[in-house]
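Coordinate-derived values only; no laboratory data. This is a predicted model, so every value here is computed, not measured. Cβ atoms are built from the backbone, for glycine too; each structure is taken alone.
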Structure 1
Amino acid sequence: MKTKVTQFREKTGLGVWLVTKNAVNMNKKPNTGVDIGGIQLKNPVLTASGTFGYAREFDRLMDLNRLGAIIVKGLSLEPSKGNPPPRTAETPCGMLNSIGLENVGLKAFEKEKLPFLRTLETPVFTNIYGKNTAEYAELAARINEIEGIAGIEVNISCPNVKKGGVAFGAFPESAAEVVTAVRARTVKPLMVKLSPNVTDITEIARSVEAAGADSISLINTITGMAIDIETRRPKLGNVTGGLSGPAIKPIALRMVWQVVQNVKIPVVGIGGIMTAEDALEFLMAGAVAIQVGTANFINPNATIEIIEGIETFLVEKGIFDVAGIINTLEV
């Protein structure tokens, strides 16, 4: 027996209208634009620093202009050779790396790498680090005068050589000290990248927000190690390294969700994001955008596939703005 609703739709033609409307909606491209600290991005998918080089390495593999933003390999004032090899080791569901922030230095970056990046439509963030607060501040001041750089991601997971090598991001006071110094030397939007190797990630997040961060990205890698049982030696030349990949995703997701509840600035999720489904989890947990890292080593087109997967999900669910899924987790 037909219900009254069915009878009404058949009589009025509403059923045909609904089918037609859904068909039209399925062909409508959703709005995936987001705002990260004042920078407008066409979609919420960014590349994680250190996993995408200086972008040109991927130019023949994808359309770089489809990305939400590119975050280049971490930069220091002077060139750095990084740590001794071996620098990487595969682990179950992830990898360890101890690259040691090898990079060409700011001067060579501006001369050799930036000209290509300026040809792209995609916003570019520089990731910076220093051995002390003064180096961070000087980097920020120099980058402030460089055209073609949309924003700065501040890596506070680096050791403070003046305080026994403890990472700047390990304590609220030292984290805030770095951000305050950088904020005073640049007008470019600041994204601060947090270390997960802390007791309370929300405390660090609140401290950098108060110090002037425009957005927060998390998490950086988790400190780990691996041993070769035949040689009884570490698999990494530096003994310990940063664990990344799918293995850390549950931890990253939890920390992102916690930080979102404690700050008012945008949060960018990082950690084990391999697929669109992974990215959607972070967005639902409250992240405004995500960064893709280790997945780039496995699948150079991972970022594009994630962008397309998010768009497909939105269309299938009848959601035509990515804002409709951000911070929608029900607990």
Structure 2
Amino acid sequence: MSKPKLALYWAASCGGCEITVLDIEEKILDVAEFFDIVFWPCAMDFKYEDVQAMGEKEIDITLFNGAIRTSENEQMAKLLREKSKILIAFGSCAHEGCIPGLANFFDRKGIFEYAYKQSPTVEEETRGTYPQPHTRVPEGEIEIPEFYDTVKTLDQVVEVDYIIPGCPPQSFQVWGVLQAVMDILKTGKPLPPKGAVLGAGDKTCCDECPRERKEKKIKEFVRPHQIIPKEDECLLDQGILCMGPATRSGCGALCVKANIPCRGCYGAPPNVRDQGAKMISALSSVVDASNPEEARKILETIADPLGTFYRFSLAHSTFRRAQIPNGKAQEKVVAQQEAEAIH
């Protein structure tokens, strides 16, 4: 009998999801023995034409990591959806947009203006020269992908069957999912309900955290480098903004166990639509203020609140992107972020 076919693809992301697949260590040999890996351009010599030549639904499972930033990303998402029986949003970028999705605080024009004109690293002779999708040269025409105005998640472009969250997903969770998939394919067991989140828990990161919560009230937020946190006490109680209350369990609370606050990479907990809104709601119960003005001053001690609350989920949030109606609004956003960085 022929082996089940497995594909892996890397769109707009850092490549950490590719590394976490290899972090299952020698078990990757079990994966290679069970599956026929028919597409993995990061690790093996495959071409897009190889996928195009396949029949419809010929690929059994595709792990698609990365957000949709360019026309090439979208083209591959649609092609792999057509060729795959099961398409999995693998990692936070495909699931929620993750760090690439933070670009949605700006538009394409503003990004290009900074990257190719305003940035001090731009060479003077090329300053103000922007990439074009089509460029005529003596040898012919060069075509590069179109850079979209908005970063999208995978499920905003094609239908997604399952989600494996995390930035990146923890390797033990990846192996657990692969084991379950191999068992299903061998035994014919039923698949999980469509849309299920795999390789994660059904509670919050706080439920995995061993630290003691004392329900203290916060008068000021501090950044991790400003204090030496107590190792057995809730980081949020100590004034360090920890996204644990608004983050799905499943990572094993590895960051907080290392004295680092949860950043929120496993996404919103079950039945929560907007991770940032959930975190704001959680903070409302711990901010020690007697009036709105005092509450505002306490919240102003949070460095980059939007970038913190929506670090991983902006593209998948309720508002998805900032609205930039004109250049002056763009300049205002940049100036505000620079001021926050200095503060």
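General observations
- When mean count of other Cβ atoms within 10 Å over residues 229-236 is computed for each of 1, 2, the largest belongs to: 2
- Mean count of other Cβ atoms within 10 Å over residues 85-92 from the coordinates reads 25.6; which among 1, 2: 2
- Source structure (of 1, 2) for distance in nm of label points 7 Å out along Cα→Cβ at positions 277 and 301, computed value 2.0: 1
- In this comparison of 1, 2, the computed figure 2.9 for distance in nm of label points 7 Å out along Cα→Cβ at positions 189 and 205 is attributed to 2.
- Entry that produces 39, 22, 20 once semi-axes √(5λ) of the Cα gyration tensor in Å is calculated, selected from 1, 2: 1
- Test item: distance in nm of label points 7 Å out along Cα→Cβ at positions 93 and 125 calculated as 3.2, pick one of 1, 2: 2
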